[in-house]
Structure 1
Amino acid sequence: MRLNLLISCLLHLITTAKLYAGIADTTQIPILAWGGVPPHEAGIARYEEMKNAGLTVSLTRSTSIDSMAMMLDMAAKAGVQLIVRCPELQTDPENTVKRFMNHPATAGYFLKDEPSASEFEALGIWAGRIRAIDSQRFSYLNLLPNYAVPAQLGTASYQQHVSVYLKSVPVPFLSFDHYPVIEDNGQRSLRKEWFENLEIIAGESKKANKPFWAFALSVAHGNYPVPTLGELRLQVFANLAYGAQGIQYFTYWTPKNKSQYNYHHGPIDDDNKRTDVYEMISTVNREIQNLSGVFLSAKVISVAHIGKNIPVGTQRLPKLPEGIKKISIQGEGAIVSVLEKGNDRFIVIVNKDFVNPMKLKIKSNSTLEKVSKNGTILNTHKHSSSVAIGAGDIAVYRLNHINESSLK
């Protein structure tokens with residue numbers, strides 16, 4: 001038994017290292033700050049502030065290769081990584097990659113945000129040129145959400161857009177954005193397409209045998225409101241329940257563009273000071289990392305929904321997961337995800353209501369072990385559990401265990 005456990009742990013470490021080559025810490029889920037510390041604010045203290053919020057990777061446009069070098073030096077001293085983004089990466093990719101590939105703060109290389117399918121071929125060539133020099137770090141691109149129109153996608157359907165992309169561009173993981181919480185006349189709601197987007201991304205990711213990274217919206221703009229803790233939790237935990245292996249925030253630093261989008265109230269506001277959103281993402285990021293032992297490199301066995309209304313493009317829970325006798329809720333609805341990791345199997349329940357708590361009752365054929373938000377296992381020696389799950393929050397139970405007291 002101990003030998004099997006040792007072999008399982010070694011295989012897990014090898015697999016994780018392959019998936020996240022270029023990320024300094026392969027024991028925790030990468031958490032990216034899109035619009036991270038800007039060049040004019042780059043310094044050890046600012047990167048440490050970002051790290052203290054639980055962010056491990058930063059993506060910011062730099063004005064030149066020398067500015068990028070300065071930012072990498074500061075980030076390295078603070079213990080975080082950056083995705084290289086400078087004009088020279090496009091005009092002279094080989095020499096730019098050679099300059100930064102051995103820098104301890106280099107996580108990867110930025111190519112494009114939300115490309116159309118007509119750009120995939122050229123992006124694939126560019127990514128190939130980078131990979132020919134540095135095969136240990138990733139090329140980063142980010143795809144449109146499924147509420148983009150066909151003219152933006154360049155394909156007849158969203159699923160085709162994702163499928164063609166993965167066949168055309170050599171990236172180690174799939175990244176996409178979707179910001180589900182919108183506000184209309186003071187009323188907040190979820191986009192009806194959100195869960196279908198997750199279904200498509202998770203499905204295509206599985207077909208390509210590549211992990212995916214997903215977003216949470218952390219800056220208000222347009223009809224996107226200042227996020228609440230419940231809204232941030234729902235976005236992050238739904239992504240993880242569907243199998244996301246990286247979490248990203250748009251944005252960390254509040255953009256200056258006021259005229260078109262009216263960006264305001266990000267984690268760091270445009271006056272360079274922390275807001276309450278900084279404290280909220282710090283809280284959520286601690287919870288993510290505490291649960292890395294559940295989600296990192298886990299295999300999604302199934303994911304489905306329960307409740308009165310089942311979102312478009314998803315399925316109602318067809319049958320109870322193996323080992324579970326009953327799952328019942330009092331609330332708007334929930335995601336039920338079954339994850340497998342080594343000898344462990346986890347049941348993940350996400351409250352889809354970002355305003356109100358939800359009551360959960362779950363019964364098992366064997367002992368249920370609840371995984372607390374700090375990552376420890378609560379050995380309750382019970383066959384059932386009744387809990388209240390907070391707005392947008394999560395409950396995790398381990399079924400098939402190997403006698404650890406903690407997943408950290």
Structure 2
Amino acid sequence: MHHYAGGPGIGRLFRPYNMSKAWQAEGHDPVVISARYNHMQDKSAQINPELEVDGVPYVFLEAPQYEKNGLGRLRNLITYSMNLIFSSRMKKLKKPDIIIASSPHPLLILPARRLAKIHNAKLFFEVRDIWPLSITELTDMKKKHPLIRLFSWVERYAYRVSDQVISLFPYAKTHMVERGLKEDKFNFIPNGIQIDTEECSSSDFKLPIYNFVDQLRSDGKFVVAYTGAFGEPNAMEQLMDATKIMMSTDESVHFVLVGEGRLKAGYQKFANANKLENVTFFDSIPKNGVLQLLKKVDAGFIGWNDKKLYSYGISSNKLYDYMLTKLPIICAVNTPLDPVAVSGCGLSVKPNQPADIVKAIIELKNKPSDERAQMGILGRQYVIDNHDYVVLAKKYSELF
């Protein structure tokens with residue numbers, strides 16, 4: 001049960017799809033249950049209530065459309081959660097042995113718990129975002145807000161009633177135990193990569209951005225890419241400030257920013273107001289198209305704000321995509337386990353320090369090409385060793 005579950009031609013969040021493919025290879029029989037509408041879907045996705053996504057069976061439950069955060073989004077997640085119990089599509093499914101309720105929002109633990117009792121199934125709670133902590137850390141919503149109080153109660157309930165809890169963050173155990181989780185129920189299984197997703201040629205995608213990047217490289221530009229969402233957790237303000245500094249520091253650096261999100265229009269307005277000729281925005285492109293793009297640029301940027309939330313660790317799909325494609329990385333983060341620093345695949349700086357980001361980019365640009373290539377090799381080996389979905393799915397299977 002994954003509200004935003006994606007996959008090829010569906011949406012950006014591939015974890016349920018990749019896990020399911022690996023479980024099928026082990027002889028398991030997974031079904032992914034997603035919402036028929038959510039903001040993480042591809043714009044061109046054709047969502048039928050029941051379909052197979054490259055052999056993986058999906059069920060899409062009705063959930064109303066919405067724009068931005070607010071009551072519409074809340075209505076969407078409540079409707080999805082209720083339909084886990086009441087939808088006729090759920091009644092057609094085979095009796096489950098295991099139910100995996102995957103956050104970000106914890107509300108679906110309520111119908112998941114009921115279904116687990118009805119079917120005498122084991123209940124796993126997968127924490128992809130630590131709600132409500134993520135909300136209070138990344139927005140101005142106060143802890144006393146009724147919605148935060150609700151999520152806080154549901155979070156504690158989830159830790160108490162689940163047979164196993166799977167965290168994408170390595171150091172979240174302390175937080176969870178303080179809220180009622182028994183220590184022996186905690187499991188760390190991070191986000192991952194599907195190695196064969198990159199095995200297509202750029203000729204499989206005829207995207208204008210490829211020609212644009214090729215021309216930049218021909219003109220002698222050092223191209224820094226960002227591929228992902230434009231929202232509060234992505235902390236792109238620090239990169240936008242860095243692009244402004246870079247305009248007067250090194251004109252040979254160009255930033256290519258790819259994706260969608262609520263804050264994108266504001267960043268575009270900032271770039272126009274400051275006449276940032278070193279920044280170009282593009283719409284989202286398919287997952288495999290992103291991987292091919294990353295092979296064409298010189299470096300990738302990823303960053304977070306300096307928040308307590310990240311003291312529990314980070315688990316970012318786009319970071320692992322960068323590493324898989326051997327891309328040297330500029331990373332702005334404060335966390336106890338920084339994959340970029342641990343693997344040696346790039347340069348890490350403190351978050352919210354645009355001048356330091358600029359210095360790191362220039363340092364990386366001035367390194368010999370063979371040193372940057374070695375960084376890329378180290379990153380790829382690290383992500384294959386630690387984040388291959390085949391390996392992660394086996395960890396889950398041991399819990400099964």
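Readers should treat all values here as calculations from the given coordinates under stated rules, not as data from a laboratory. All figures in this text were calculated on a predicted structure; none of them were measured in a lab. Cβ atoms are built from the backbone, for glycine too; each structure is taken alone.
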Name the one structure among 1, 2 that distance in nm of label points 7 Å out along Cα→Cβ at positions 71 and 303 of 3.0 was derived from. 1
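Can you say which of 1, 2 returns 47, 39, 24 when Cα extents along the principal axes in Å, for residues 39-182 alone is computed? Each step should come with its number before you reach the end.
Working: 1: 47, 39, 24; 2: 40, 37, 27.
The read-out was computed on structure 1.
For which of the structures 1, 2 does the calculation of helix-only ellipticity at 222 nm (-39500 (n - 2.57) for each DSSP H run of 4 or more, over all residues; to 500) return -9500? Walk me through the numbers on the way to the answer.
Values: 1: -9500; 2: -12500.
Checking each candidate, the match is 1.
For mean count of other Cβ atoms within 10 Å over residues 127-134, which of 1, 2 scores largest?
On the way: 1: 17.0; 2: 21.1.
Max of mean count of other Cβ atoms within 10 Å over residues 127-134: 2.
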Tell me which structure, out of 1, 2, gives 1.1 once distance in nm of label points 7 Å out along Cα→Cβ at positions 63 and 79 is calculated. 2
Of the structures 1, 2, the one that 61, 59, 45 was derived from, the read-out being Cα extents along the principal axes in Å: 1
